[in-house]
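Please go over the structures that come below.
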Structure I
């Protein structure tokens, strides 16, 4: 008899009261996410699986003392790299917040290291307490209008579909390729369909008519809705609505009015991109659930959106509910409104208890992945290369919208001296640069940004979605050059510079995206970065580094900057800095 047969036999015998369960949770108020009811009864657990609900004997008991028992939360779409720590460290952060399963898109590291990056991320989740599933990157590079570190074709992805932790094809963000039915995109879509895999969408700024194209292609989810109209359009066409609340894109409150008792089952929560400090201080999916309840969603409905709905969306048949045959991924809540978590069980093991240190299972060690090569490879750079020559003072300018991935396309009169652009802190017009960092091409995209709020100095990062070139914004070219050279020296990360000095630095040597250090060390580094930003008098309305990282993403409206220059989303092409005519 093989192990699966042995496990099934034991579970069946426990369910039928022939054997004692490994663990029985007693005196819990059980949230039934199938029916919306609150049930009473014992929950019998054996080999990490729920065997039955009723009256059971066990080898061990956990007295819930009248607390609510709910399934573990599932994040339906997240980029691990945005937390800037490796998966084993992220597990230690997420489990205390009740997140027991995540569905991740590793397209950040794939844009830097391609197939090698995907292999690294799969190796990094071995033997973790946190369940991590991946969707394979669909758009590497995201567009042909920038240079990434790698290119992934359908043939590069096909072997990964056989991995038990791969669920499908990740956010398809190259809408023009879908619309034109290009051969490469058709191959990726058809390969996913042939594997009976799920396909995620990325419908930023798309109309109702354009959403038809995504649905016709078999794309069934989207996390880019920012308004009630967006949400209703997606739901009416049969899409799952991913309600995002991350570090930059905070769309949850805007979308809640679109949710009704009839369509709530098609809604789920995601974080997409969330920084480590926000995860530690604010929370993950638990924060989304809490925020939804505070803004009028019924608690059990909000819990369904964070559990069963996600599982059903991705075809995960053994998580997302409290029922026999499901994994014992369970949370005990002191009350439903505040989502105050007292206990977290993963596969039936207690991994978190309020007021106590994490249990051993949250600190699982996995074999070290194969090291990745240095990914910060800049061509030689001079101060003169950062200059923006101008014949006219009227320029196309990127306008910051606080806490939004979307930017404005502004036309502004800028300061010009000796034929070159001069930053103005008075008018909040600063210089922006994107430098290709993968292949030493020497490409430098230069632009002007309004609303960033720096009063002095410069900041730079090798996190620049999605191609992750080096991006820098500053008041003076000298500080920008210093920041850029520092990131080259430390092999990537975040840096704050002023007057010839590095005020703060957080090295991220793993693809220029993640640290190889413990999460608490990274958290301390982020606090030093925050101090440096305060010295520069950076805006406190938004996270400057997160906002900076999305200014290079050309698949989000309206005006962005790539290593090839200023990019206009509405025309889907590069445009000059100076206004024509």
Structure II
């Protein structure tokens, strides 16, 4: 056995003992050959003195969406590797909602030969619900799943979002896809998206084959998942001290992992990716050895990546060298035995990403909007109407239903003189050009407008505003950019982010994108949007699998019932 690289004088993490031990690491080809203190049996071609620095397995993010960063895959990988990330399980349902299987193939092609190993989770819910509730650009059907599940990069069935359909329709599409995977690829994990399901409902989801969950829960919900053998994925909003204390108290290491799910580009630029959650979990009291385990070995085992997640002979040599353990300060990253990052030697990124097919940069099929598109008509000439209100909340993407009475004049609801914003979702994939409308209150805008095609999950054009003039300005800015996010006030655009790749991804370097996103965040805040993540709150107004009510191009969706409900609940004509 030849030794290509010998890294000496390291402090090496042992995943099996869950502790650090001093020694050397020998690499042969793309594998670890030896870890210990004995001198090598043959001379190494290259020797690196680590000076006592820490060596940990490369981080593995087992539930994430590249598209949620709005970065093109190559841009994302070049930034993620600097965070010590060497493996990603990417679930590309966002681009699949625009371009279907072709979108997944294009993303996979763009992600090839990068510094990070990108594996693909088959999107199981494209669209997130069904054609009666929303219009996506494409769908993933059984034939697509059959094609994907035999591809080398594909590793699991991605998050099953429409759990209500799993429970209510045993012969429906979602259950058919689950059965297809269980039969054709029984080695695949079936990932879940199971908010608030407990008791019998949780048991039935597990019975159907769903094995993990990454959504926000109560402590009781977490405990039920743990007790029933569900693998728990902790993203930032669920990374709570009481959860970590419970998991450690019940010796559940190996039954949970840290995952990013969605990372906004300015957050990515400012604080990192999965390394941020490792630091955050340590700050909440998780020992470094346990935090690293939850970001390396545990996700590797859950995803069946038997050759990853540990520094041991025969394993793939993915690892990071840290100059500071608690700060998780990444000095070097090695991927498959090859050094792919050295701090201080970063290369400049290409100015634009052109790796996708040309038509992916022309995906918004909408004519410019006019003020007439934002007229909310009533079935009476004069009087009042009792309307459903989508009440946005400050610290969650869940939206409550409220009711309010609005005046009607000349057959038009006078929403501009009410406390509420108007929301519209325009179908933009060139299918039928439909539009759903709703009134929005709570923590949403109090001034101006915002528009985006980054509207989960069907990525139609979502527009929200206090005046028709501002809504027109914001909407037309997004249409002209062929996708993106725009904020407007007093009839003019105040901030915007072009997302020309499928209407959801930027073709610009991360620093440029991050600065643009920060500007839009600021503009939304200036326009009165109150939320921990205003862009994500806005974008998920159109997500019909997230409780309790949302808006799509088909209208207002009652998420729990899985039905379209009318904007107007009661009509009160003038006497």
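The numbers here are math on the coordinates, done by the rules we state, and not lab data. On a predicted model such as this, the values are computed, not experimentally measured, just so you know. Cβ atoms are built from the backbone, for glycine too; each structure is taken alone.
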Problem set entry | With FRET efficiency 1/(1 + (r/R0)^6) of positions 107 and 203 (r between Cβ atoms, R0 = 41 Å, to 0.05) derived as 1.00, matching label from I, II | I
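For structures I, II, calculate FRET efficiency 1/(1 + (r/R0)^6) of positions 123 and 475 (r between Cβ atoms, R0 = 41 Å, to 0.05) and state which one comes out highest. Don't skip to the end; give the middle numbers.
Numbers: I: 0.45; II: 0.90.
Top value of FRET efficiency 1/(1 + (r/R0)^6) of positions 123 and 475 (r between Cβ atoms, R0 = 41 Å, to 0.05), among I, II, belongs to structure II.
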